[in-house]
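S.K.: Next up: the structures, one after another.
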Structure P
Amino acid sequence: MFNVCSINAQERFFTFIEGWTSMAMIEYDEHYTVLGTGLNQYNANNLQFNEVSKSGQALNAWQISIPDGIGSDIGTQQSLSSYGNSKIVGVTIITEQGSLAKSKRVIFNRDFSQVLDSSWTYIPPQNEQSDLFITYQNQTNKILHGLHYYTGTKVNSVLLETDTLGNTIWEKSFACEGNCWMEPRHIIPAHDGGYIFTNTEQRRLFEGFSIDDHDVATIIKTDSLGVEQWRIRPGGLGLPYTSDYIILQPTDDGNYLCVWSDIFWRQHENPVTYNLNPDATMWFAKIAPDGTKIWEKNIQASIDRWDVDGSAYIMEQMIRTPDDNFVIITSNKLFKINQEAEIIWARNINPLNLEFSYEQIFYYKMKGISQTSDGGFIATGEFVAEPGTEFPEYIQTGFVLKLDEYGCYEADCHLEDPVSTVSPEAFTGRFSVYPNPAKDYITVEYDAVKKLESLSVVISDLNGRQVHHEKLTLQQAEVIISTDGLPAGQYFITLHNNDEVLTTEKFILVE
């Protein structure tokens, strides 16, 4: 089952794809390739690949079994890293004995049709099992990994850097006090060249109950060698609530904007039970470089105004957009906010137009989101439905959801937004990038009719990650920017006057 719609040259579609869930996506010139998890004939998890056309048609699907294991799984959307022709995936494999999980890195060719190398496997200090959540390459010969391993009594979180051959450059382990496990979530580059490493602390508060009877969102700041500089829990320990996942991005003022939710609340102590918090909302905090909290607020009033309220907000991903705002996905909600956590637009995601009821229980679970070359967005995730009026049998399958630049699945949905989106003043001048496509460098020509104060250009990739920033002189009419070290792909280059976005152009790097 899939729906496809197209208007104003921007495709929008919702497509079911093979496999249990879809986690991450890479855009090619003519199609998207989606990575997720599926089942093979032996009922073991394997990497599931789906190729989807730019109009939403499911083209090809295939599974790949990872050597040395009978099954494999991926932890987060940051399991996939693309750098040039190499596609790197961090996986957790189940060994042929079926009882031991191991962290492994797999390098694929450009189109994921062939495993080029799977020799790197993480060996924990106690030789216990380990799970890999993050594989993130941000330099030509350096790859970051976020994983955790069992010590025999608890679980420690690990941040480590290797070269492309698998040699360890540095490795740092992080633990939480007491009966507590650490589960990595994201790695975000910090302003100073270090890293922001987010984790969920799965805490055992009561003897005899499960280890994760209370989850706490944690931010760890490290230097460029993984040495911990500070650790904070912006939502506190959360009792009686859990804060669970936390996501964040650097802001232009040198700080960090993070968001979490008070998802569950403790109702009983004997036995301990947690239910969805009926008053759950999204909490934002601006964090200074030293880890202090500058401000904190929830946005429930804005959520109510946009009519996207729900019983829970499970934070999955936060990306930066070329206009220097952020897009956030929860399980079935999509928000675009500015750097002060004010909503620009917000969407409920229900492309099948189903009505939730006890006769038909269903869930959309978005796992990852990327901005596409046409300015829109594409989300990957999982759809689950219990047997009911619309689905006679249980269904659990991956999906791909393509939205336009306003986060709309239905045409012109933004015209009915409760507040008008104020567009920046039209740019009157000249701003061009050539050659396009480019290889080793780009030339940027600029001129403006209006009086300008401080010009700069920012280059961002399709995930909104800033890869270059350069100040411009008002007297100079052009500048040459080296693209050495940037992987092939599509990029946005934005002209700024102080904090004002003047205009944005797209360009392509080829190998």
Structure Q
Amino acid sequence: MPTTLDSYDDLPYESLPLPDTHPDYLRALAHLYGVDAAPMASCRVLELGCAGGGNLLPLAWHYPSSQCVGVELARGHVDEAEALIAELGLGNAQVLHRSITDDLSDLGAFDYIIAHGVFSWVPRAVQDRLLEICGRHLAPNGVAYISYNTLPGWHVRGLLRDALLAYCSPSGRASERLTQAHALFDLMEPALRANSSLDAQLALQEIDYLRRAAPSYVYHEYLEEINEPLHFSTFIQRATQAGLAYLADAEPWTMFPDTVGTAAAAAFAAIPERLQQEQMLDLARLRKFRRSLLVRKEVQVRATPDLAALETLAYFADLSSTEEIDLGSTSAQDFSGPAGNRYSVSQPLTKAALMLLAMHYPQALTWGELQQRATALVVEHGGSLDGDAMDTYRTELFSLIAYQAVRPSLELGTRIDALSEYPCAHSLARAQAARGRIVASVRHTAVELDALGATLLMHLDGTRKLHELVTLMADALKQKGQIFDPALLESTCVQMLWTFARQGLLDQ
């Protein structure tokens, strides 16, 4: 019988939706490489090391005809997942209290297998077993997603990990060792600031990042007994032995030589063998982390993406711009993603396309519709389309797709154009808001709520009008002794409702 993982029970891993693991996204990438993977609506998904189900269970909720199975050893995480499954009545989901090394032959075949934050953090025997599971349980055109720390880039983080392991008591509880880690940061930081060496500056950057990171990440990345990064070529060699083959990376931009700079691109592009080229790109980038996608070894995979297949997909993007968009010139303008990433485009067609995607999010637009409507928008605003306009548009849009500013999809989705008189959040959103400050959007992103937003979302059960919701929020603020402007509070509530609608948290 499985036991549990004490450190994960003491300091649970933050369980979040991961957009790169969404089967619709994996299916779209597979499509570009000539693999016809299963649609999410009727697929089977297995997540190994699923924690509390924050990534797996939203998939099950949004796609009731799918089958979602999680395997998790930490008893506390399993209890958390089972409680949410019971509350939501998810008959198509189960989280099993098992180890990856247990016999999983009773589970059958899966169209998608996900293992995020597991591979580098388990012993070699468990790593081999994980690959074996993928080799045995992937459906004929199935896709496996496996993340892992990579060399040589992880060596930089390894320096700080070695210091933490030497300083923190090996026998303490996870929470106690985490406190010791922050004490070491306090001790090291002044000395590092007085040191002008490159190593000291890199360590300072990493400490600054870890001070802002989730406690569970800091502990399980830096203080667990096992964390073994490896070269991409080593990972692929071991995957091949398990009957698997490389499909692509979940971050498409990392596979293209021109992303390492003009001076170096030609040399890397000249490397004829695809896997060798990717390994050399890892060396040049000092890459620290990978999200590799694998298929069964007998599946035929294109060596390069089929650019013509881009026109058979749909696209969505959660973007915004603080500038007035000029569709009449080729002046560069910036669009920003939710995390603050900035993307600069200059072709009026591309600007118009990003405007349309922003307006329609979370709905996706097909390639043809996006191009047609963007063209009409440019013409409507007095812009002109010269002979190179379409080529520049395609180049810019492909770059945005590669850098994940624009996401490919085979599912169009819908959007809400008007708020209901009685706003109602769906049961998944309300259940997650009651458990914390992170809820899963319809596009499988993590929506972070403040206290007021979480309170409002929890109470959107479809029984209250706007003025009743504002009164409820006012009472909550009064109980905390907070002063507020009633008119501003109402405006804030309306704004939050539209945010919820945009993230697909409200019922249609």
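Any read-out appearing in this document is the output of simple, stated calculations on the displayed coordinates, not a laboratory observation. Please read these numbers as outputs of a predicted model, since none were measured by experiment. Cβ atoms are built from the backbone, for glycine too; each structure is taken alone.
S.K.: Of the structures labelled P, Q, which one yields 19.4 when mean count of other Cβ atoms within 10 Å over residues 61-68 is computed from its coordinates? The partial results should precede the final answer.
M.R.: Working: P: 16.6; Q: 19.4.
Matching structure: Q.
S.K.: Supply the structure label, taken from P, Q, corresponding to mean count of other Cβ atoms within 10 Å over residues 429-436 with the calculated value 20.0.
M.R.: Details: P: 14.1; Q: 20.0.
Going through each structure in turn, the value belongs to Q.
S.K.: Consider the structures P, Q: one of them gives 10 for relative contact order in percent (Cα under 8 Å, 6 or more apart) as calculated from the coordinates. Say which.
M.R.: Details: P: 10; Q: 15.
Structure P accounts for this read-out.
S.K.: Here is a follow-up. Among the shown structures P, Q, from which was the value 34, 32, 26 of semi-axes √(5λ) of the Cα gyration tensor in Å calculated? Write down the numbers at each step before the final one.
M.R.: On the way: P: 34, 27, 26; Q: 34, 32, 26.
Working through the options, I get structure Q.
S.K.: Have a look at P, Q and say which one yields -500 for helix-only ellipticity at 222 nm (-39500 (n - 2.57) for each DSSP H run of 4 or more, over all residues; to 500), as calculated. Walk me through the intermediate numbers first.
M.R.: Numbers: P: -500; Q: -14000.
Clearly, the read-out refers to P.
S.K.: As an exercise: semi-axes √(5λ) of the Cα gyration tensor in Å, for residues 93-196 alone, calculated from one structure in P, Q, equals 23, 20, 11. Which structure is it? Walk me through the numbers on the way to the answer.
M.R.: Working: P: 23, 20, 11; Q: 38, 17, 11.
It was calculated from structure P.
S.K.: Computing mean count of other Cβ atoms within 10 Å over residues 357-364 gives 20.1 for which of P, Q?
M.R.: Derived from the structure labelled Q.
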